[in-house]
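Presented below are the structures under discussion, each in the form of structure tokens.
Please treat every number below as a calculation from the coordinates, not as lab data. What you see is a predicted model; the values in this text were computed from it and never measured. Cβ atoms are built from the backbone, for glycine too; each structure is taken alone.
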Structure 1
Amino acid sequence: MSDSFAPILAGLGLGIALAGAPGPVQAILLTEALRGGVRRGLRAMAGANLMLGALLLALALGVSIAVPGGPVLRILKILGGAFLIFLAVDGFRTASRPIANAPRRDELPPAARGALAVILNPPAWLFLATAASSLMVSATQAGGTLTAVLAALALLVGVMAGDGTLVLASGLGLRRARSDVGRILRQVLSLVLAVLGAALVLSGVLP
């Protein structure tokens, strides 16, 4: 029983560590929470976590994910970088607007932004192909498919705990900040997204 429980605890710790590591997904969640408050941030978080959960469940059920390489990695970097630049431009464009929990009809919904943040994130695929895959193999060997599924769920819970803390802290903090402070924060985060996106595009284009 203890051997079967160990991968589940490892999954929880791995999820918390993953959520605590700064990256494009965390930057997008923070941007959405600062842009529209807790509700909007939670929508983006739901999209990201549901997508990650689906991929983790596939791993637990035996689907293998290889480390992207060659042309596939280049395309992924270019698409991921372009997506971050798109969000940065949109963030600059709307930075001076009032906070709005509900997305406009002409914009990409927060949940879709969160899901694409995972799908178009090269480090996320690297994590799935290495650390997450290794965890699922260990869990399957320790207790079968059920243990692997529980380890995947524990990992997801760890990620959700970290992401939820980020969204709540930033969204609630925005309510107390002056409007000019919120605008500056949104502009700074948009700049961060632009830099991250440009770096990804360049790494995908340059040899």
Structure 2
Amino acid sequence: MGERSGTLLIACGALAREIAALKRANGWSTLEVHCLPAELHNRPERIAPAVREAIRKNRDHYARIFVLYADCGTRGELDKVLREEGIERLPGAHCYEFYATSPVFAQLAEAEPGTFYLTDFLLRHFERLVIRPLGLDRHPELVTEYFRNYRKLVYLSQAPRAGAIEEAHRIAESFGFAFEHRFTGYGELGRQLAALAAREDTLAWPA
């Protein structure tokens, strides 16, 4: 068995573009990334077993592993797996919270509990991940049934993109929601990656 070195990030595929952008902008070449399919969010009971499998496949090859998932609907099962494996993850219940940061997200949720959140990823794939799976392309009248407890849409954006705010606003209007846009940047994701990269840089220097 060879000597273990480096840090592996086991990440949700919904974060792939954002992680790549952060690595590219900051030159974090020491962080390796293994993304699991974003579609696991449609079956959150499969997230924890998939993460465990990825940890065990890679543990012997890396000095450190960090998981870039929030709880993501696993109802504590992911944290149970990570405790057993001795691995840390991003803080928060979902990506909305770690992008916005916990205090800001708590304020948003308190101000309007019936809020539907969008990130850059969800906005880019709204048709594939929301409209088609819920059958709204075939039965648009179901919007009122699925979203009857929602009053507002908040778009939490990570990076500027031409037309994105207008696109999110159109979705809010089509669902009959009030609209708010907040630029969050990469939030806790950016801070955690910076901390991991700094640790790698420190360890790279001779003692």
Structure 3
Amino acid sequence: MHTVLDGVDLDLEGGASAAIVGRSGSGKSTLLNLLSGIDRPDAGTIELDGREIGQLREPARTELRRENIGFVYQFFNLIPTLSVEENVRLALELKGVRGADARRRTRAMLDRVGLGSRAASTVDVLSGGEQQRVAIARALVHEPRMVLADEPTGNLDEATTREIVPLLTTLVRERGAMLIVVTHDHALAAAANRVWELKDGRLCEAQGGLQGGLQSA
């Protein structure tokens, strides 16, 4: 049996952020899958607000993701046939929030990420940076306890990255959620409260240069 993660110990509170760095194939995406309940650990425990994720059955883990976790991906994972507003509102509808309340919360979040005027647009006409703003809005609109971001700036140019990094970190902090981001991006790692390096299956806290506080939008 091949061991991907061995003795990983990670503790994070609401409002804090952590960056996970490491070489490709080191297990970073596996770690995110475990934290979200997509995969189950062979040993050890994963807790979110006192609930042990690894012990939940698949329907309960699915509900936990829908209720408590937001996701931001490198390639956005938006639905091209839906408008900007519909992509964001879907996260609320999956949580059971519909009608005027869902529309109000969606529009407020789109205004917060600077896309209120693009609500009716289809996502395929947006730039990469705008699509990632939609993805961030979708990840946060249902007020999750934890946001998991997998290389969220990996498909963006440097100028757009400088806009997206403070937007993501600030919005998560404002909502009291915790942010765990897997990244090769030095700027994004430096914006986190804590930085861990994943190497040989183990997680070690980085020292020195990558440390930094959250930036403001």
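Given a value of 2.2 for distance in nm of label points 7 Å out along Cα→Cβ at positions 63 and 167, point me to the structure among 1, 2, 3 it was derived from.
Details: 1: 2.2; 2: 4.0; 3: 3.4.
Computing distance in nm of label points 7 Å out along Cα→Cβ at positions 63 and 167 on every structure in 1, 2, 3 gives 2.2 only for 1.
If relative contact order in percent (Cα under 8 Å, 6 or more apart) comes out at 46 when worked out from the coordinates, which of 1, 2, 3 was used?
Derived from 1, not from the others.
Out of 1, 2, 3, which one gives 2.1 for distance in nm of label points 7 Å out along Cα→Cβ at positions 143 and 159 as computed from the coordinates?
1
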